[in-house]
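Any read-out appearing in this document is the output of simple, stated calculations on the displayed coordinates, not a laboratory observation. Model, not experiment: these values are computed from the prediction. Cβ atoms are built from the backbone, for glycine too; each structure is taken alone.
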Structure 1
Amino acid sequence: MMMKNFDVSGLVTWEEALEKLFRIWQPEPSRETVPVAESCGRVLAEDVFARYTIPVVRAAMMDSVALRSSDFAGGAPDTSGWRRGVEFERADMGDDFDDRFDAAVPVESVEFLPSGGIALRDVETVRPGDGIRTAGTTASAGELLLRRGSRLSPSDLGALLAGGILEVVCFQKPLVAVIPTGSELIAPGTAPGRGENINANSVMLRQMLLEMGAQPLCLPIVRDVPGQMAEVLEEALHRADIVVVNAGSSKGEEDFSTRLLRGTDTFLFHGVRAVPGRPLSIAVAQGKPVVNLPGPPMAAFNGADWCLRAVVASFLHTAPDEPRSVQAVLTAPLDGPKALRFTSRMEVYRSEGTVYARPVPREEGSTARTMAANGYYASPVGEGRLESGDVIRVSLLRGIEER
């Protein structure tokens, strides 16, 4: 494994990088009222309390027959001559019913006789309240449903509507400008010539930002010309809440991005203890964070995954969404540099009930092939070598394959 004895002097950890930023950048986003039906994925700016009590009085817990518990005081009665509406009544799940009845038994325990009566199976005793949901068991007026900072899920929308809530106050999505840089870049759909590379990162970053709850603003490709880059950065700062500059972050002759950021209001650092993605930098300009992600796709993804995810979440006053993950058995050793947080793509698959993770070495295939793996593992700083058979927690990018 290369970089095993990598010099980390001057580099910050992920945690230190974010702490430096959040110490001086504490955004207060605007708020807007959003219909609940359109609020999935949005972040609440206020606590939400139920408006109504449901059931208002009571409701059948299941499809039932409503009864009087007093009829069972001396044991199971003869019900063959009972009359609907007098000794019993039908009560479907969620229905209220006449106050004469104070219990309900599942309809599966009832046989309806041709004479109009009923026969009960395996029902010996009936107590008041059996089979009944009391007032407020669906929602109770004034009850706290969701707290400020909650990112709304489909289930949350059901809870809000059940409590009589039609609109919620949410934090406004941050507008995140993405500036792709590089004289070698061409737009997707254009056949590359010698020395050219397709700008795939903008689409990848756009989708990641959407999933994070941001509103991406993908700007045109900026060539490696310092004056042009400065103009576009100024425009992005004017329009957006957060700015992402992609590429130009290392030490190449045309890597102008970090040099440009060093001239902003507050330049925080250049370089993190993480690979791929070491030459990431962050500055604060005009009160807004500017994140310079490295250009290689793996490095850009990793930086967006840990850094942009946390930055967007901080803007929205919520916790970053954790990627879906699974415990898996390593199929080969993983010898990451101990001084760095090392991210390795994984092929995650299930065989005979066990989930396995096979590291995909970068030398095994192309970058595109490596990026297409369905999972990844990010080792904590200090972990070092893992052996075949070790159990790790792998983040999933899509479903687990069956083999």
Structure 2
Amino acid sequence: MSRTPLQAVRGMNDVLPDEAERWEAFEAIVREWLAGYGYRPIRMPLVEPTPLFKRAIGEVTDIVEKEMYSFEDALNGEQLTLRPEGTASCVRAAIQHSLLYDSPRRLWYMGPMFRHERPQKGRYRQFHQVGVEALGYAGPDIDIEMIVMTRRLWQRLGLTGIRLEINTLGDSTARAAHRAKLIAYLEQHIDRLDDDAKRRLHTNPLRVLDSKNPQVREVVAGAPRLEDDLDDAARAHFAAFRKGLEGAGIEYTVNPNLVRGLDYYNYTVFEWITDQLGAQGTVCAGGRYDGLVEQIGGKPAPACGYAMGVERLLALIEDAGTALTVTPSDAYVVRVGEAAEAFAALLAERLRDAGLRVTLHCGGGSFKSQMKKADASGARFALIIGDDEAQSGRVALKPLREPGEQHALDPDALIARLLSTAP
């Protein structure tokens, strides 16, 4: 048997304790922010039936064609997929459990998604998203709120340099009319299209519009505009959306080539983009998907939502120098001696009963080595207990993060002191 150490799958990364604490601090901010707008949490399975994503996202998309981790269940032959995005799962759950039977829902979720692609900075095979979904709202007021609330998060995280691009895709009738015009135009320039654009030409021509190939972009610059095929309702919705953003003081750019990579979008689409992450500049994106609930099997209902990439946001936060506050342990208990062992364990539980965060030294070691561990732990204080302290019932309290003298206190006074200095 090989003794070579095994490693994580490429593009699926371990999050080690120091970094995991930053994640938890970020997640706490997100929870508080979303609660402030009336959004409630929902948790969906990591594995879903493959037809859910084919039906929702579209079979002729990069995600379904090339990126999904799909497999056959060995037990019953069912086709299953690790979720590549969260909206379809969230809508499926809402339909299955009749969440929309009596009122609209504001929902959010956070967790891993999976796509089989070449790992690079800000783009991984297992990545994490915060998803925000407003189900049953016709808008455009909910569209506006989603932009306004996201700006508040950027401010809370101390992020700057994130710009907003918006567009409207109209309804299915407008897209069908535009699709025919776009195909006819692109066919006239087929010799200048790359293989990817040619593949999409008759299956998903709208995706050609956001090609990154410079030559294809030159062709697209002269293509018919979707806005010319919009009906009055779509124009009115987009005008109200823009007016609301302007009223809120939010700057934006209309990008007529912004189409998003999932088939379920209609009307409003948007992306928050940064230049600080190289090629992977989109940190948050979404839009309206009024037909998806019916498409998956529910009663027709309007909906709007978006997702943001956790890894990309954490990279921006680090670059911005924003401190994600991690609550330190209140005390590290150093214990030396047989009587001290038992007394310290009981004391630590009493401190925890009072709501304090306490790390109890385990594994033995000299007083000096334990004090080094206490200092390295990040705790605010060291509680020093030897057999003499255990006998007297008093504990030596030593500050570790600020100047101060060591004091001997009884447990009640110790708890009062720690609570009074808690951050």
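The figures follow:
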read-out	value
Comparison of 1, 2 - label where percent of Cα pairs over 17 Å apart, for residues 32-119 alone is highest	1
If helix-only ellipticity at 222 nm (-39500 (n - 2.57) for each DSSP H run of 4 or more, over all residues; to 500) is computed and equals -5000, the structure in 1, 2	1
Comparison of 1, 2 by distance in nm of label points 7 Å out along Cα→Cβ at positions 208 and 376 - largest value held by	2
Source structure (of 1, 2) for semi-axes √(5λ) of the Cα gyration tensor in Å, for residues 104-143 alone, computed value 29, 11, 8	2
Which of 1, 2 leads on mean count of other Cβ atoms within 10 Å over residues 96-103, largest value	1
